[in-house]
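Only the coordinates and a few stated rules stand behind these numbers; no lab work does. The structure displayed is predicted, hence computed values, not measured ones. Cβ atoms are built from the backbone, for glycine too; each structure is taken alone.
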Structure 1
């Protein structure tokens, strides 16, 4: 998954904690082997090799995750899309050799992109691509799903208080530390990640952040970030960061990515979901602007807040 997983938990003994860590990280490794597009033996790579020429029957877990991803694509109007691999490759992000593609190369990549070109058969759990040279890339949801599964394993093992962290992008807060209301988590300032723009306390919730600072390249003084707008085939501009709080890591991963793509237009998307909170940092000229939706930290942004809260009121921090 191209990141580091970390787990912080409470246990009665060190030995018990070690046993929890072992089963949890075994699950992370299992999912890496199943979902990674960079491991030729993975199920995702098998689908990518065959689905353009024949229906590919897969296991219930992988089929369910792909089906869930396509539903998020529909709900976001294509702002979230697990088929953007050809676009990422055309812009040079996979090999860290960023460049501006030719018009012909960009058009060719767009022809191989689009969630609506994936055909699913629930009866046989089969997947087929409607056009050749398509590929699935679960990078924008896979970490969140892996966090969710790890939390489920910990719960089943008897852990009541833990934080599961996937790099800097996705965190799940299971229960709370002793005598605390929740786990205290910080949202970084995208312009200076040693600083924070918000602190929240979460309990049995996930938080995901998508940012333009992790992977980008500069060309003729212009910065192009790795977050692609699947609808245009061009990297997103004018957005520095989007953060989402929700019930699980899969939804916060997917919708934070879509919110990053949509920028200030994200309000219509957020109104489709219950029990979520969102925070976006846009850039207008040289000045950042913070947009929030149901955000549980009342101090966020101070005078920079542009309030996008819906009429049914604020979500309360637990």
Structure 2
């Protein structure tokens, strides 16, 4: 008997084809379709991306649920604890977005440091003479401080080094890397650019707050492609308004989408992209196919890649 997989958000067409070849695909993109899907059929897997919530209430409504999956890496929208308590396998795509997020990080860094966004905008407004008042700098010779040395942090460090930057990093543990591992305080004091690559936890929430921002070098810049809540945005605005920080660039915000007119979005020293770092054609397709293949393997009993099972230690002990 074919099992049923519920989609909370659209996935790549190639992944959809794989999924519908093996299971019945149910759609729950909105409250009405979600209610109908879980009412009429048993649900064995739920697949989401970054917005659809796989919470305890949904799990309770799907008593035959075996798999909760996200086409991505972070699991902020999946209640992992509730899933584990119910022996539901939590599947994600670890490492699949490392290359693209690292590229996006360097893109933001370059645009901010070289004042590229304003330069392009001025030329589009036929103001070639903007070059006479241009002010910008370069990454070469600057110190890059990387907070978090996971897959993405390592790639950002390598790219920064390729641009001629000196690399410092702060992580939970020192790693065998050709960069200096320093305290958070030292990193903030010495870095010209600080780039965040940490998970969101109770310990990292607003890690970059008023005290941390005050430690940063005058004129330093902050990049965040990790989680918006890592930064205290009220304190960040103060640091930008005072000129203590010369710029901030991010692909994430504490609340998405932001309310219209949000001060941080419209600040002249800020560049924000709409959480699009991993939405490139290549990475989006890869994440969806990888996740779907592992979901199908879990449902048909052949077994997914163990590394894709986020709660494997709790469920299978390794």
Structure 3
């Protein structure tokens, strides 16, 4: 057997993504390069690892056993690399972070400086909705989570990174026409676009509507900020989203904020972790770094956001 670690990694990625094209995207390789690595690995075995039905690839039972072994081998190799760095006095290890979907506009700026200081670290970031983020945290499958709304019952420690400001916005050129008078909005007759249930943005939007006893017209429910923005740009309706996710659309003049006296809705971007969880040194180092550097990071990268008076 002469298979390589690279072949095992490629095969494992194919199994996890169930697609050669998706594996190529994840590995930053071309599809032919991934196919060649799969072919070279298959030549080491007399039993098929995969089956091609139509244009779809299926993993055989034998292939799944090889994938499980590959995952174990690659994990051990990773541990060896981390131990080598640790003996050299360098911070090493893996940090797993789950991030609510809007957090993708925030989290890279808080990680980049830390990663430049510690090149031996691996940080795995999973961007998903709030419900899954909190589920991952509760099951202790991750080290940290980035949220804008704290869990109701889960005991957590937290580190506030920056404010989050949510505004009502609409397509440029029509937003000003929906106001019957300055500082008002006809919630009942102007359609609203919502994020999906379980979203932190949805939670804050609905909380505002309930607290202000707003009789509103819900037009559409979508599963991502990007989809909501596209629906607003198409003139379908209006929505409430974090300002941090609208930088380019607002600068381009495609969207505009509808100024209302009770806005912005204010929450906080917070890094949270399970209370009492034993932290690995790498995770502790990241938390310490952010405690010291978060204000400077906000000043450097988010000074374009509206200032709170």
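Okay, here's what the table says:
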| item | result |
| --- | --- |
| Entry that produces 3.0 once distance in nm of label points 7 Å out along Cα→Cβ at positions 10 and 34 is calculated, selected from 1, 2, 3 | 1 |
| Identity of the structure behind 21.7, 71 (criterion: Rg and Dmax of the Cα atoms in Å, calculated), options 1, 2, 3 | 2 |
